[in-house]
1. If you work out Rg/Rh (Cα atoms, Kirkwood Rh) for P, Q, which one comes out largest?
2. Comparing relative contact order in percent (Cα under 8 Å, 6 or more apart) across structures P, Q, which is largest?
3. Distance in nm of label points 7 Å out along Cα→Cβ at positions 57 and 89 computed as 2.8: which structure among P, Q?
4. Output the label of whichever structure in P, Q has the greatest value of FRET efficiency 1/(1 + (r/R0)^6) of positions 153 and 201 (r between Cβ atoms, R0 = 35 Å, to 0.05).
5. Upon calculation of helix-only ellipticity at 222 nm (-39500 (n - 2.57) for each DSSP H run of 4 or more, over all residues; to 500) from the atomic coordinates, which of the structures P, Q produces -10000?
6. Identify which of structures P, Q gives the largest calculated value of FRET efficiency 1/(1 + (r/R0)^6) of positions 33 and 129 (r between Cβ atoms, R0 = 25 Å, to 0.05).
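Quick note: the coordinates plus some simple rules give every number you see, no bench work behind them. Keep in mind the model is a prediction, meaning the values are calculated, not measured. Cβ atoms are built from the backbone, for glycine too; each structure is taken alone.
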Structure P
């Protein structure tokens with residue numbers, strides 16, 4: 001599977017264990033030097049961040065290893081290996097299907113999952129619809145983060161927390177459900193939570209859509 005013409009993920013079975021191997025795009029000369037001598041590669045960050053998540057009891061496909069092939073000039077190729085999980089759906093399914101079974105319940109549990117992420121001082125910069133895998137069992141829903149190489153570790157202010165929801169492409173109905181659940185956990189008012197989450201969400205959607213809308217000449221509409 002190719003992701004955005006940049007990265008490739010392939011699955012392999014080794015002695016009965018199914019693994020996912022993510023191959024990162026070969027960096028340009030500058031980044032090649034940076035990833036060897038200055039900053040950890042995306043593969044190394046993915047592996048280290050996965051272990052940090054697990055230490056905080058936050059689910060992600062179990063990290064197995066990372067591989068870097070280098071020369072004296074810098075990083076050439078890199079790979080991140082994790083255990084495959086059989087998930088039921090991605091978070092994006094809740095966006096595309098307003099009638100998704102138990103949608104409100106899932107969103108409430110997702111708000112608690114994200115609250116736990118924030119309370120552990122984790123700012124997941126790629127907190128987007130395709131980067132949360134969801135499984136269901138008799139006890140409820142479980143959430144697994146993927147595409148881990150962009151994170152910051154810092155105390156999360158209220159504004160930071162609401163800003164972190166912006167990439168999820170939320171409708172107003174979804175913002176309402178998430179805000180109600182998150183406000184109870186954070187001990188703040190629903191209205192304040194709703195207003196700030198909606199503000200950041202709409203600003204992000206406007207930013208992403210603006211070029212397409214200018215080219216097409218269509219009037220922008222937000223989901224209700």
Structure Q
């Protein structure tokens with residue numbers, strides 16, 4: 001892990017204005033966050049467009065925000081995808097990665113992200129500090145949880161947006177009911193729940209929108225031959 005004082009020159013440019021993910025989510029229903037995703041633990045998604053063009057197609061299809069996977073080993077991402085995507089769209093950008101060090105949050109702000117994913121099971125007891133650091137950098141933290149215990153921990157932080165991962169990170173199995181079951185406790189606390197993972201059909205969006213404020217869709221849009229039309233199918237319910 002690189003130290004903050006050794007941040008590469010590319011990350012030392014003037015900071016770009018931040019666009020609000022929260023405001024974007026609340027601007028329409030259904031709110032679809034589409035994801036620039038080239039690979040998963042199961043292999044390549046089949047996405048072929050460059051990150052900026054892929055994001056632009058999703059934006060044209062009605063996505064309220066774009067999630068960009070920047071983890072290189074498993075997800076074939078790159079932090080600099082954020083810069084390319086930002087040149088093509090005006091929507092908020094969520095950096096989706098496995099962030100484990102505070103310098104990665106500062107890096108996220110510097111490369112043009114508007115929000116960062118913070119995985120509760122990875123960050124553990126440092127979660128409140130990571131959330132507060134993101135906020136102090138001007139970023140909106142999205143805390144990812146996988147069960148009620150993690151959701152309770154997320155609610156003890158200052159994060160407004162909480163993503164519920166239908167995928168079990170230890171087994172990679174999908175439980176499509178998980179987000180619907182956990183979302184009510186998040187919404188009742190005045191926070192914004194997002195359903196994540198395993199969303200493959202437009203009719204599933206309406207199911208999640210009964211309890212969640214948004215859905216995040218990755219492979220089902222990124223892998224489509226026409227990402228714009230694929231996004232429209234999920235948005236135009």
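1. Going through P, Q one by one, Rg/Rh (Cα atoms, Kirkwood Rh) peaks for structure P.
2. Sorting by relative contact order in percent (Cα under 8 Å, 6 or more apart) in descending order puts Q first.
3. Of the options listed, only P reproduces it.
4. On the way: P: 0.90; Q: 0.65.
Evaluating FRET efficiency 1/(1 + (r/R0)^6) of positions 153 and 201 (r between Cβ atoms, R0 = 35 Å, to 0.05) on every structure, the highest lands on P.
5. Only structure Q yields this read-out.
6. Values: P: 0.15; Q: 0.50.
The maximum falls on structure Q.
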